[in-house]
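Listed after this line are the structures, all set down as structure tokens.
FYI, it's all coordinate maths here, none of it is from the lab. These numbers were taken from a predicted model, which means no experiment stands behind them. Cβ atoms are built from the backbone, for glycine too; each structure is taken alone.
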Structure I
Amino acid sequence: MLAGCDDVPTTMSMRRIEDPWSVAQGGGLLPVIVRGRPAFASDEAVSEEVYRIVEGAITWTATPPVVRETAGDAGGGRRLVYVFNAEGADPCSADPRGGEPLPRGRVTLSAGFCDGAEMLSRVDGRVGRSEGLDSRPLVRLIEQATRELLAPPPAPRP
């Protein structure tokens, strides 16, 4: 029965600004930077799949302001950074380093909405078992982290 808990992502988030979404909207396109590998696949395949999941997780707008990483995106400007399997990693550092796939499919994630070296919001999370890039627990972890990084605050209640 406890094995099912491995499939549920757990996250902890922190925001230095109240509304990261308003900052994201006003800052042009956000490159999605991916470091480390949550599964056995090429760096390009991991980057492509994470980008696709991030873009799909931003459901509160018809045009998510994200683009794939290009040379020079990792160290400056506003960006979304996803660092896999390097617990304690600083996603907003100039050269974040990720790790290789962990035993038994375990995945850790440190994600940041960064502006240069400044962290605007951060999510640390994990999933106990993933079976590849298209594994539902991994997809849910990336989706949950993306929403926690960027989602606008809830509307005030009347």
Structure II
Amino acid sequence: MSIASILLGSTDIHFADMEAHIRNAGGSKIPRHQDNFYFNLVKAKGLTAYIALSEHSKDSGGLNYKIRSHQRVIRHSLSDVKGFSSYIPADSDEYSELKGGIYSPSYKPGDVTIHHPNNIHWSDANPHGESRGYAISARVFDSNEKIDPAGVERYKRLLAANRD
């Protein structure tokens, strides 16, 4: 929480949630997305600490990050990946215009990457024969952050279309 306070430039922060990432051998990809498409934080004053509990990398379902992709939330499309209502197509104009490269860390247990809510990230499928990968995503938000109602409606429309 001390590191999150420094990174967010606020002492008024709270632990928002935690999510388990289990990357099974033969498991599907996690499509390109921005967490803030789902969170809808007006000022995007939050972060996710991705904490590796086992070794994994790009080749075994580890996260990839689009460098310098955190300026704003870009358009997401309807996803056909189970568990994901939406994604950012790699061939979309907005994604193609981004100048940064891709960062694909190799994780060992205890390694941590921290990303901005607007940072685009994803993982490739974990091929059959690879080890299962485990990680935790812990999220911290500025307590004064507001939720964008228009963004919530945008997300709900895409979510409803995905569930029909």
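Given -5000 as the derived value for helix-only ellipticity at 222 nm (-39500 (n - 2.57) for each DSSP H run of 4 or more, over all residues; to 500), which of the supplied structures I, II does it correspond to?
II
Please state which of the structures I, II yields 84 when volume of the Cα convex hull per residue in Å³, for residues 87-134 alone is computed from it. Traced to structure I. By the measure FRET efficiency 1/(1 + (r/R0)^6) of positions 15 and 47 (r between Cβ atoms, R0 = 30 Å, to 0.05), tell me the structure among I, II with the highest figure. Comparing I, II by FRET efficiency 1/(1 + (r/R0)^6) of positions 15 and 47 (r between Cβ atoms, R0 = 30 Å, to 0.05), the maximum is at II. Set I, II, criterion mean count of other Cβ atoms within 10 Å over residues 79-86: the highest-scoring structure is I. Each of structures I, II was scored by distance in nm of label points 7 Å out along Cα→Cβ at positions 31 and 71; the highest score is held by II. Given that Rg and Dmax of the Cα atoms in Å, derived from a single structure, equals 15.7, 46, which label among I, II identifies that structure? That value comes from structure II. If you line up I, II by FRET efficiency 1/(1 + (r/R0)^6) of positions 23 and 143 (r between Cβ atoms, R0 = 25 Å, to 0.05), the top spot, with the largest value, goes to I. Each of I, II could give Cα extents along the principal axes in Å, for residues 39-102 alone, but the derived value 34, 28, 26 comes from II.
Comparing relative contact order in percent (Cα under 8 Å, 6 or more apart) across structures I, II, the highest figure is found for II.
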